[in-house]
Structure I
Amino acid sequence: MKVSDVVDVLERIAPPAWAGEWDNVGLLVGDPAARVRRVLTCVDATPRVVAEAVDCKAQMIVAHHPVIFKHITRLTPASAPAAFEAAKRRVAIYCMHTNFDAAPHGTNDYLAEAMRLRDVRPLAPAVDSGNVKIVVFVPPADLSAVASAAFDAGAGHIGNYYDCAFFSHGIGAFCGGPETNPAVGRSGRHETAEEMRLEAIAPHGRAGAVCQAIRAVHSYETPAIDVYPVDDYLCHAGNGRVGTLDPGVSAEAMIRRIKRAVGLKKVFVSHPQGKDAADRPVRTAACGAGACGDLYRAAIAAGADLYLTGEMKYHDLLEAVAAGLTVVCLGHGNSERMAMDALAEHLGDVFEGLEVAPAAADEDPMEIV
């Protein structure tokens with residue numbers, strides 16, 4: 001199989017459009033047409049992970065953090081050592097970062113599973129701004145032809161449904177200038193005409209083609225076409241997660257549960273003031289993988305008793321604890337590694353004959369001693 005085959009599956013799991021605007025995701029190193037038989041997954045595609053890929057004859061690495069993140073103007077061993085070595089050795093690197101955080105069954109859902117949360121939902125729902133709504137006013141006799149042209153050009157897709165549109169009836173008014181040849185009435189006179197309003201969703205990148213297709217079949221000289229940006233708040237995708245526990249458990253018991261699930265002997269914990277803070281019940285908990293400490297306000301607003309994350313700024317931690325939140329920090333990479341390990345297993349199940357394994361060299365750069 002090809003690198004592009006693996007990429008297609010990864011982008012169905014976590015569409016790149018879900019990544020933050022500042023992020024750098026996708027195939028960052030390598031040839032989509034290259035053959036691949038073995039894949040390593042990791043949080044960070046470090047030089048050690050690239051060396052492991054070369055040693056075990058893996059043709060592709062799937063990493064969480066972008067191997068090329070900051071702006072670079074040259075690819076040298078000094079500017080981007082891991083990317084340079086991967087390109088030199090013909091090892092492709094695909095990175096799925098904030099889009100995998102947002103994705104169902106991504107990094108945040110694995111943290112929610114570690115806490116055994118129920119009724120899980122995103123703390124910050126993802127917004128898909130990739131669509132527009134196209135509105136055009138047509139004579140009733142033109143409605144079928146115009147709608148079909150819009151659909152053929154790429155409009156009308158909502159989820160697994162196609163040819164989706166809304167029609168409403170009204171009266172249009174106009175007055176044509178001296179050089180016009182209106183389809184209804186005469187130039188220089190105020191006219192009214194029965195019209196249908198046609199609305200349909202289209203990808204932003206297809207908006208021009210849809211408008212052009214509409215104009216090609218519309219009977220008016222100058223059809224009235226409106227294009228509006230559309231934000232779609234996705235149901236199950238977004239950053240962070242929050243859910244409930246029934247029955248509730250003590251904060252201390254929850255911390256033990258988390259440590260077992262992620263395989264850590266020690267974690268950073270901060271409780272609200274009070275001698276019984278560790279014994280208080282946790283009935284709602286939230287999480288945010290990686291550097292999601294700033295989501296603590298959303299966790300508080302959602303009624304969380306405990307917030308699990310990778311890392312948090314010191315003053316944010318003070319504010320969170322003062323607001324009554326127990327905070328547990330695993331370390332940035334430790335909060336994401338479970339998901340990348342699970343992704344390796346999933347890819348192995350999807351592709352028969354493809355060997356996929358977590359990279360042994362992928363370790364958190366900091367440990368508690």
Structure II
Amino acid sequence: MSGGMPDNGEPDVSESTHPARSRVGLDLEALTDVFAAFARWVCSDDDFVAEDVLRHLSISAMRILHADGAGVMLVEDGRVRFVHATSPGTDDVEKLQELLQNGPCRDACGSGEVVVEADLSVALARWPVFAARATQLRLRSVAAIPLHARGRVHAVLDVYRSAPGGFTSDELRTAHAIADLATSYLVLADDRDTARRAQELLAYQAMHDQLTGLPNRTLLLDRLTHSLAAARRHERALAVVFLDLDDFKRVNDEYGHAVGDAFLAQVARRLKAVLRGEDTLARLGGDEFVLVCEDLPDSVETPTERAVEAITQRIHSALTEPVQAEGVTLRIRTSIGVAVCHPADEDVALDPTSLLRAADAEMYRHKNAAAL
């Protein structure tokens with residue numbers, strides 16, 4: 001049914017049930033259908049994007065105005081980018097405007113005003129390459145309508161006819177009306193995407209350390225919970241490595257927090273560089289880092305302890321070289337504690353907090369032994 005909603009949830013702006021486009025004038029039935037279909041579309045559950053809106057705008061404009069072609073361009077950083085055209089010839093000249101950044105579309109973008117050329121065959125001085133190519137393709141007149149909102153042009157609609165003579169004032173008002181409708185949806189989509197990005201950023205910040213970008217304690221516990229469940233299912237060992245930077249307080253006290261922060265960020269980068277893809281590295285705060293190592297071997301031929309030893313050796317190797325932090329050369333000294341979880345061992349607690357506590361206690365045991 002004309003103007004309805006097809007199965008994909010997008011407005012039906014097909015031309016098959018409407019009069020031939022060769023007749024100049026307005027198709028009021030099509031105009032009503034387009035407005036109704038756009039309204040149903042934006043109120044649906046579909047997550048439409050700017051390109052969808054502009055594609056349907058070009059098809060709708062051609063259908064309502066009985067034009068011979070239409071195209072749309074997005075405006076990004078002052079440049080026009082091709083999105084959609086309704087026919088091969090229109091596609092050619094629209095892409096040419098993007099390549100040249102010259103033509104009626106670009107002029108409408110720059111001025112924010114409608115640009116109309118009633119006869120492209122006499123516009124060679126204005127747009128030499130574009131006008132010559134359009135005339136060659138039998139596109140003789142064009143109207144470029146900017147989609148303007150909130151102080152800037154978001155996109156431009158180009159409508160073409162094969163005969164010279166341009167467009168009537170009624171036709172241009174109608175083109176403006178559907179362009180304004182599309183613009184409102186572009187703004188709505190932009191607001192929606194901005195709000196979504198803000199929510200995603202807040203969610204990310206709530207789960208990550210701002211200095212290093214590593215998971216924080218909350219996200220670590222969540223991932224460790226899932227890792228323990230996977231270890232049970234697959235009967236694989238898991239290790240929690242607790243790492244503390246010795247004398248970090250002295251770095252802050254002697255050189256200031258800017259050096260201390262740069263030092264921590266460097267340590268985090270070095271640790272991430274030696275991880276396996278399935279490992280999780282988190283910063284608990286201050287100078288404490290935790291590494292969760294999943295899917296460790298647990299057999300007579302390859303005992304878990306050997307895998308854990310290889311992990312701690314990689315950590316020590318990554319932290320051997322001094323760190324350059326804000327022009328200060330600092331050596332990294334660490335204390336490491338490891339808690340290994342064998343799911344088949346009933347004596348080992350299988351909850352995240354207990355594993356962290358066990359690894360922390362093991363780290364302090366090593367730290368105290370080194371101090372003796």
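Just so you know, all these numbers are worked out from the coordinates, no wet-lab data involved. On a predicted model such as this, the values are computed, not experimentally measured, just so you know. Cβ atoms are built from the backbone, for glycine too; each structure is taken alone.
Some points to look at:
- For 4.0 (distance in nm of label points 7 Å out along Cα→Cβ at positions 34 and 266, calculated) the corresponding structure among I, II: I
- Given -8000 for helix-only ellipticity at 222 nm (-39500 (n - 2.57) for each DSSP H run of 4 or more, over all residues; to 500), calculated: source structure among I, II: I
- Structure (I, II) behind the derived value 3.3 of distance in nm of label points 7 Å out along Cα→Cβ at positions 50 and 298: I
- Comparison of I, II by mean projected area of the Cα convex hull in nm², for residues 82-129 alone - largest value held by: I
- When relative contact order in percent (Cα under 8 Å, 6 or more apart) is calculated for each of structures I, II, structure I comes out greatest.
- Kirkwood radius over Cα pairs in Å, for residues 154-233 alone derived as 14.6 - corresponding label from I, II: I
- Among candidates I, II, the computation of Kirkwood radius over Cα pairs in Å, for residues 186-241 alone that gave 14.9 used structure I.
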